[in-house]
Structure I
């Protein structure tokens, strides 16, 4: 769920388990109603994050027999930020590359409302969104790390190529990040805690 006024990106994550006795190369495909005003702009990440026009991941990811991949998938919706409460659904189908009928699907309901909710993750950390967004030369990130946890933020272009990575202090709760070296445009960024991807969101740079 996101804020109908301020959310740039609302997202969903899922774990994919291979219940067979052999390794499988798995892809993901999305299905959605393009006329829905909330989900008409959306994207998938499967190892890499792809442009909104991509409905089937070009790459397949190897999942070993009995293994669960809980890191590589996320679905993203980019709201209009006009303050209107909306909801919409996207179906994601994970399928074996060489045998597309060997598949499993999930349906995710996305919502935006005028009321903001802070995302709270399983490990108890609170990961905020970069602010301001659109950004100029400096952004701030609220990220509370505990003990010896290590934080990192990676910026990617729309093809999923990492172009900047910054280590985050476990002393500060608010991190100031210099993005003056990013050219104006749209980027994705992923926040990692102990090298586990926690959130992937969108950042626009304008000057």
Structure II
């Protein structure tokens, strides 16, 4: 029991530190800010920083854990809709995933802009997406007519979600829910005709 309480307290402190540190990195610039500066801003020592995080990237990605979603469980809980396409199902899942996202948080926008413009953080985010793919794949494969299409569908869906978050983070779209609808509808309609380039 005592170990469980200590573990929860440690997790809560780690989440609080991750939020503070990632905000500082976003304000100062991820590459410019040092661990010593960030630790001082958070009111901790350099040793304490490395007790909770292996590197700056770990601190930033840990700040996303509080809002992390089990997409496999989310998809499994969605009721079936007769005639819905696999892409429509992906659209519905990601719409549900962002339904309760805070849209008035400038620190969150700044954090996402930092992640999307910093190569090291983009690489770590890509690793998270691979984990999401593995969680979604077996569930999606059971719900579509062609199970072998689950992998490409998930990869395309996560890429669409990532693009929607970028639209929101940069202010190009005022709402993440609107951004998800825009991206998924645009991709659904992308199968129209393609005009041939004129040959001169």
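Of the structures labelled I, II, one was used to calculate FRET efficiency 1/(1 + (r/R0)^6) of positions 69 and 85 (r between Cβ atoms, R0 = 35 Å, to 0.05), giving 0.95. Name it. Here the read-out was taken from II. In this comparison of I, II, the computed figure 1.04 for Cα Rg over 2.2 N^0.38 Å is attributed to I. Supply the structure label, taken from I, II, corresponding to FRET efficiency 1/(1 + (r/R0)^6) of positions 61 and 133 (r between Cβ atoms, R0 = 30 Å, to 0.05) with the calculated value 0.55. The read-out comes from structure I. Looking across I, II, the calculation of P(r) over Cα pairs in 10 Å bins from 0, in percent, for residues 93-156 alone that yields 14, 28, 29, 23, 7 traces back to I.
A value of -22000 for helix-only ellipticity at 222 nm (-39500 (n - 2.57) for each DSSP H run of 4 or more, over all residues; to 500), calculated from one of I, II, originates in structure II.
A short reminder: the numbers here are calculations on the coordinates, not readings from a lab. Just so you know, these numbers come straight off a predicted model, no measurement behind them. Cβ atoms are built from the backbone, for glycine too; each structure is taken alone.
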